[in-house]
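K.L.:
Given below, in the form of structure tokens, are the structures.
Nothing in this text is a laboratory measurement; each read-out follows from the coordinates by a stated rule. None of these values were measured; they are calculated from a predicted model. Cβ atoms are built from the backbone, for glycine too; each structure is taken alone.
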Structure I
Amino acid sequence: MFLLDNPLRQYAWGSTHAIAELLGREPSGEPEAELWVGAHPDSPSRIIRQDGSRNGLDEAIADDPEGLLGADTATRFGNRLPFLLKVLAAGSALSLQVHPDPGQAAAGFDAEEAAGVPRSAPHRTYRDRNHKPELLYTLSAFEALCGFRPPAEAVAVFAALAAAVDPGSEAHGFLDSVAARLVMGGKDALQSAFAQALHAPRGVVDAVVDAVEGMAASGPDSTPPPAGVLPGEGDDVARDLATIRELAAQYPGDPGVLVALLLNRVSLRAGEALYLPAGNIHAYLSGLGIEVMASSDNVLRGGLTPKHVDPDALLATVVFEAVPPPTLAPEYTLFDQELYRPPFDEFQLQRIVLEDTSGESAAGPRADGDSHVPVMQNGPVVILAVSGPILLDTPRSTLLVPRGGSAFVGASEAPLIVRAAKDQHAAEGPVLAFAVTVGEEPQRAGA
């Protein structure tokens, strides 16, 4: 077992305070977007040895893959840690994006390698050969765009916008055209409408935003739903108009402002989870969460970002199907701990709640936590202590992890027990930690 020193990504969309407050340290004053906990070669965590020396977790695994990953994981995933944990804090919207499936990732990576595109180049799309399915567990209220909404809902808002702009304008014709494509129904029609919105001229986006701002200035009763909209759908239109204003304020003139109207707007409460398979078009808008994914940094962007966008590659990767937001309910261990197992092989997430340092649960025995909890292990484990210190205990060793700290536990360190560590400086209440391990093999799942 090793404590970890984790890299912090300071992207412009990050929160200036959320990660620092969560992990109990002073804010840096800069936007802090992501804390990476894992062995991705672009930003690996560093293991902290007992003598104080440090080296990359990826290097340590490369030196002893079977010892740290276990023979099964090393064989299944090519001697690499298959998952990556992030603490994600969105102070503003992330890019409109999609992630490739394994075949697309491998082909895209090989093509860019053959073309000589440097892996660190800003216009590089495929930075590794892996797919990137994701799971988000929310630690605060969280807003996102995720997957395609029912076409009828999108038709309603595009029709409302068409009625609000100058009837003879380019914007009116553009909005009418998108709505007409959606009315046709089917995947091809959805793809056609999406492609048109993705290439919206700036003048069209600006005209739509101006019309929406005019509606807002005239008062809440100035935006009635268009003819034919069913009762209750007017509320959806009003929410969509608010989304336009929100995104346009952050990314003026960006086509993603209109693309957002084709997607489900998802409002999650703290403690809810969402999973994102390959091909799911999405954008996180605001909030704090634990994000777990296959260990990859492959992102195809289409808008809502100052970074490189590749609309054609995005169009070739998106799955054009209207589906409800893929929320994920937890399973429960024998110790009443939440276990999130999305339909991906690379990872599963365990939420661990322990009694507070006084030894008494905040809401009675086992209601909020236990004094010790076994970790569900399928090979290696990465664990993050969120509130209060924890003690990791195996037959071979013990390790104290402070609040805000994390650790890597090799496959040979089993079984792993997590205990609440007594600390006079710790805040009162249950101690919270998150553990990630490898997903079950398909043939064993449900056995």
Structure II
Amino acid sequence: NLTAKSSQSILFIVSLMILGIVIAILIYFHLAREIVDPVVSLSYSIEELKRGNFEFSLPTPRTDNELSALIPSFNEMALELRQHRREMDERLLRTNLQNRAVLTAIPAPVFLLNEDATIDQLNPAAESLQTRLGVSGRLPGSLLSLFHGCVENRRDYLPDDIREAALFRIDEEEFYFLPRIFRFSAESGDGVWWAVLLMDVTRFRWLDEMKTNLLATVSHEIKTPLTGIRMVLHLLLEGRTGDLNEMQLNMVTSARDDCERLLVTLKRLLDLARVENGASQLQLRPVNLAESLERAKRLFSGTAGQKGCPVVIETGDTQTEIIGDSVRLDEVIHNLLSNALKHSPPNKAVTLRLSRRPCGKFLRISVIDQGAGVPEDSRGKVFDKFFRVPGQKTDGVGLGLSIAREIVLAHSGRIGMAETADGTTEFVVDLPIAAVDEVAA
């Protein structure tokens, strides 16, 4: 009996253990289905979203618990992401189409490049230019070196002078394109691109050369007989052909003065033509600008004394030597000082100032007078050829500042004007500083 009872007890215990194991297995699979599987599915879905697959969604749960309640929220988030992605794609497509339409509508060749000079986009005009030049997938050689210089110096290249235009020979014809190179970046600030815009200035270049040649030719042809007329007038005034009465003397004197003024104008026209054609080569030597200012002061001491306008020179302790053409730079300073004395009221000082620019790369010559100044609507034209401020009572034909600008540009400098806070007018010339031993061959 004891043995039978013991066997029954063992059987009962084993049965309970088996039942417990079965229940545990059932509970495990239930938990796996209700908890673990949704977590795994959720983790997989998140990975799909990270890869950009916003079309993925989780199936609707069959049970109702906290974890199952998370799945509809996740699907809603995925739906919103899909809609946002679709809107972004549509917006990006519209932007690309608009950009392409703008590029296509621009008649001038336009290249969009990466910093390594790889062309990212170009418009039909640029494609046509590449085909005509026989180059493909890159900028023309003359522009490539210019582009690399802009990238290296991190500076835009925006010339306005048509003489800076690049020459291309296409089908045995010459074409001039003025390049404008500038960089831009996305609104997010990620990445930098460069744009190269080529403006066809062939016709303007031709007209400019024709105008310059015409001025030089006409001035030279007029100067020859005018010199003869001048000689005759001087002979008449000297009485070589007999005495003149008072009326005749006044008439001949007036004719001589007009002849002298016309000769000065012709000389300026010839100088301008030579500078623009590059015929007037700079004789580069070490130039002491402080000495140039002193020479200008001595030259105009008589004019300044007549008006009671002292010429004040301010140099301070700044460097005074650059590399340049002393004769040409003196011409610039003389022109600016002459204008300042003409327009300065009596008994008011005219200042010649020499200073170093904050960047350390330029010396600035400032010519400051206390005259009436230049009207605001005329300030952008004072360096144009033949321009004179309306209402001026002084003599001149409007060539002096234009010639001065050409000389300064030939020195790789800058010239401009400004009206200071105290009402004075200041003309400035910035000239690049170079070591004294850097004299061009």
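K.L.:
When FRET efficiency 1/(1 + (r/R0)^6) of positions 91 and 275 (r between Cβ atoms, R0 = 25 Å, to 0.05) is calculated, the result is 0.00; to which of the structures I, II does this value belong?
P.N.:
II
K.L.:
Now for a separate question. From which structure (I, II) was FRET efficiency 1/(1 + (r/R0)^6) of positions 139 and 211 (r between Cβ atoms, R0 = 41 Å, to 0.05) calculated, if the value obtained is 0.65?
P.N.:
Considering all the candidates, the number was obtained from I.
K.L.:
Looking at structures I, II, which one was Cα extents along the principal axes in Å, for residues 323-402 alone calculated from, given that it came out as 46, 33, 22?
P.N.:
Here the read-out was taken from I.
K.L.:
Who wins on FRET efficiency 1/(1 + (r/R0)^6) of positions 3 and 355 (r between Cβ atoms, R0 = 30 Å, to 0.05) among I, II, i.e. which is largest?
P.N.:
The maximum falls on structure I.
K.L.:
I've got another one for you. On distance in nm of label points 7 Å out along Cα→Cβ at positions 259 and 339, which of the structures labelled I, II is highest?
P.N.:
Looking at the calculated values, the largest one is I.
K.L.:
Right, here's the next one. Can you tell which of I, II yields 0.70 when FRET efficiency 1/(1 + (r/R0)^6) of positions 179 and 267 (r between Cβ atoms, R0 = 41 Å, to 0.05) is derived from it?
P.N.:
II
K.L.:
One of I, II was used to calculate helix-only ellipticity at 222 nm (-39500 (n - 2.57) for each DSSP H run of 4 or more, over all residues; to 500), giving -17500; which?
P.N.:
Traced to structure II.
K.L.:
Right, another one. For Rg and Dmax of the Cα atoms in Å, the calculated result is 41.5, 178, so let me know which of I, II that is.
P.N.:
II
K.L.:
When relative contact order in percent (Cα under 8 Å, 6 or more apart) is calculated for each of the structures I, II, which structure yields the highest value?
P.N.:
I
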